[in-house]
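In the part that follows, the structures are each spelled out as structure tokens.
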Structure 1
Amino acid sequence: MARRARVLRLPTAGPQDTASLAAAIDRGDVDPTTIVAIVGKTEGNGCVNDFTRGYATLALKLLLAERCRVPLADVEKRVAIVMSGGTEGGLSPHLLVFCREAAPAAASAPRLAIGVGLTREFKPEEIGRAAQIEATAESVRAAMTDAGIMSASDVHFVQIKCPLLTKERIEEAARCGAKTATDDAYYSMAVSRGASALGVALALGEIKSAPESAICKDWSLYSSVASTSAGVELLRNEIVVLGNASGWAGDLVIGHDVMKDAIDAAAARRVLEALGGETVAVLAKAEAAPSGEIRGRRHTMLDDSDIHSTRHARALVGGVLAGVIGDTLLYVSGGAEHQGPAGGGPVAIIAKV
């Protein structure tokens, strides 16, 4: 028996809005027991205190528990939920619902494959450290196996939700005689994203080693397919591996390229040209170039004390991609530490062929 991947792209009216997914389930368009991952954008600030992510995650878990008639804990064990805060500019809040269904026979060519991996919960002092890199690498490999993806070259996007440090978590570590990677809650988002991305690069053989000292320092080390998003609502890494593999049915495929900088629209055009067909979902990373320049022109995203650079970057990259795709239902996540070259990031497109 083969498997078929399905992807639903559903707009939302707010972080708590699960009506479109509930309606799809009630109409019989999707069997809730086949849902293995949900990736979405909410209209929060994307910062430490962005509780829209947790709000949205809880609303989705409650819906799935109700429709699948299982305890909440069962949903948490089976479904990876990655909510990314921040829909600056023209980005539209939405959900990408990933399903794995049984199919009578596989397609004649590789098709979209979905794998899910969950790390253990991290202690506060492990966030942004070697332990997070190693656990992420292990779970990425497990997710590839789950998807039946045999080669790292067939992986086109690895979406991860990772934890961050709060003052409470920092103090918890101190009471145990441990020291966290940073005392800055906001910077903890960066080191958690960075460590997670290096774990992806290590798992896929994009780098030979990932020393802890490289986290958010050595920008020559990165993954071309990693997308990591930090949030206060969890303590483990939740991982979704997307690629193409034999043994899968359906009409969906995925491709990716790497934006060399925030205005590299050509990268998205190359993916569209290579895939052809109808665009089903777009996933990308955004970052304010740490050099302070884009193609030799000075940018001020890193100097704005009112609006953090990650918010500027999401709006900029979202606008560039919307112009190429012709749609604002785009998953654009800010903060691309070790996710593509410095100032750039991966862009992946799922298409119906």
Structure 2
Amino acid sequence: MFGSRRSALRALVTGAGIDALLVTDLVNICYLTGFTGSNAALLVHVDGEQASRFCTDGRYSSGARVVELETVIDRASALALASEVRGWGVRRLGFESDVVTVDAHSALVGAAEGVTLHRTPGLVQLLRLVKDDGEVAALRAACDAADAALADLFAAGGLAAGRSERAVALDLEARMRHHGAVGPSFETIVASGAHSAVPHHRPTDAVLRRGDLVKMDFGALVDGYHSDMTRTVVLGPAAGWQRETYELVAAAQRAGCAALAPGAGVVEVDATARAVVEEAGRGDEFVHGLGHGVGLQIHEAPWIGRTGTGKLTAGMAVTVEPGVYVEGRGGVRIEDTLVVRVGGPELLTRTTKDLVEV
């Protein structure tokens, strides 16, 4: 699997007109090798696996055995490889200019004496856009853990007046671990009452009250892959304005999900969902993009929004998460993780999207 990914990257490296790519982003290194330590660098050479190198420090020498490449042990991983590339026939060395700092670039220039460095951002991310079957299986497992945790929370009466936002968030995270997650994908959002109108509210000691909207945005981390889901419920019978807002967001979310198709532009997908809210005269209350890619990172390409670029491809894993927020009163967001497929998206987050009155 990792060898085939490096082979695919090698084709991009050749197309970029460079002899090798120095990969220093640890997420990209994980994608290409399976290595999950905190210090590493990878040289992907156009001449194949025998000319490529992996480097980490002594703490991970045993873990480096999982990488089927000649391995160099050195604390200064990127510099150690850069200093040797000329001897490996490299004259034009690409580097990940989207992650390398100015100071690190200066050090690379000094280490790779006699070699020309070329900015080559985003090559590995191009490969990561489309998930293979193993990646989708991991995403599916992460989504299953989050779904199961929320179902347990409901069944245990964990959403009740008098509990704090922070307590509910910790409860959800513990339940995700119980269902196989290493931990949460990100800091769990539990926002009640007026706090639910803040898109990325951080849980506080504020207590849930009867009549509150409660917005929960959370995900599970399984085998390195992240899930992402938002559900909004009401504690007790919903007021008219709450139900109206919920139904509007639900309609926008259905439209956004239905628009996911290979070849669809990300701007157009966003516009399809946003139009539902705008036609209701509430466009200014939908203040963020419709969604984003999800995988080894909780937020990764593609970006589905008015400033996004490109088109969707079968196999991309994305979120669809419209929201409507009434400042000082409350807000609703509904979010799923899905995989773009021919004939319609595959839904990975399966918790009901009907309005739940707890």
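Readers should treat all values here as calculations from the given coordinates under stated rules, not as data from a laboratory. Just so it is clear, the structure is predicted and the values come from calculations on it, not from any experiment. Cβ atoms are built from the backbone, for glycine too; each structure is taken alone.
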Practice item. Taking relative contact order in percent (Cα under 8 Å, 6 or more apart) as the quantity of interest, name the structure among 1, 2 where it is greatest. Key: 1
Point to revise | If FRET efficiency 1/(1 + (r/R0)^6) of positions 230 and 270 (r between Cβ atoms, R0 = 30 Å, to 0.05) is computed and equals 0.55, the structure in 1, 2 | key: 1
Revision key, fill the gap. Note: Rg and Dmax of the Cα atoms in Å, for residues 30-221 alone at 17.9, 58, derived from one of structures 1, 2, originates from structure 1
Review point. Given that distance in nm of label points 7 Å out along Cα→Cβ at positions 246 and 294, derived from a single structure, equals 2.1, which label among 1, 2 identifies that structure?
Key: 2
Study note, to complete from the structure: Highest-scoring structure on FRET efficiency 1/(1 + (r/R0)^6) of positions 70 and 254 (r between Cβ atoms, R0 = 25 Å, to 0.05) (candidates 1, 2) is 1
Revision key, fill the gap. Re log10 I(q)/I(0) by the Debye sum over Cα atoms at q = 0.14, 0.15 Å⁻¹: value -1.08, -1.17 computed from one entry in 1, 2; matching entry is structure 2
Check your understanding: Can you tell which of 1, 2 yields 18.8 when mean count of other Cβ atoms within 10 Å over residues 150-157 is derived from it?
Key -> 1
Check your understanding: Any idea which of 1, 2 comes out highest on FRET efficiency 1/(1 + (r/R0)^6) of positions 118 and 278 (r between Cβ atoms, R0 = 35 Å, to 0.05)?
Key -> 1
**Study point:** mean count of other Cβ atoms within 10 Å over residues 134-141 - highest-scoring structure of 1, 2
**Key:** 1
Exercise for review: Tell me which of 1, 2 gives 1.4 when you compute distance in nm of label points 7 Å out along Cα→Cβ at positions 54 and 238.
Suggested key: 1
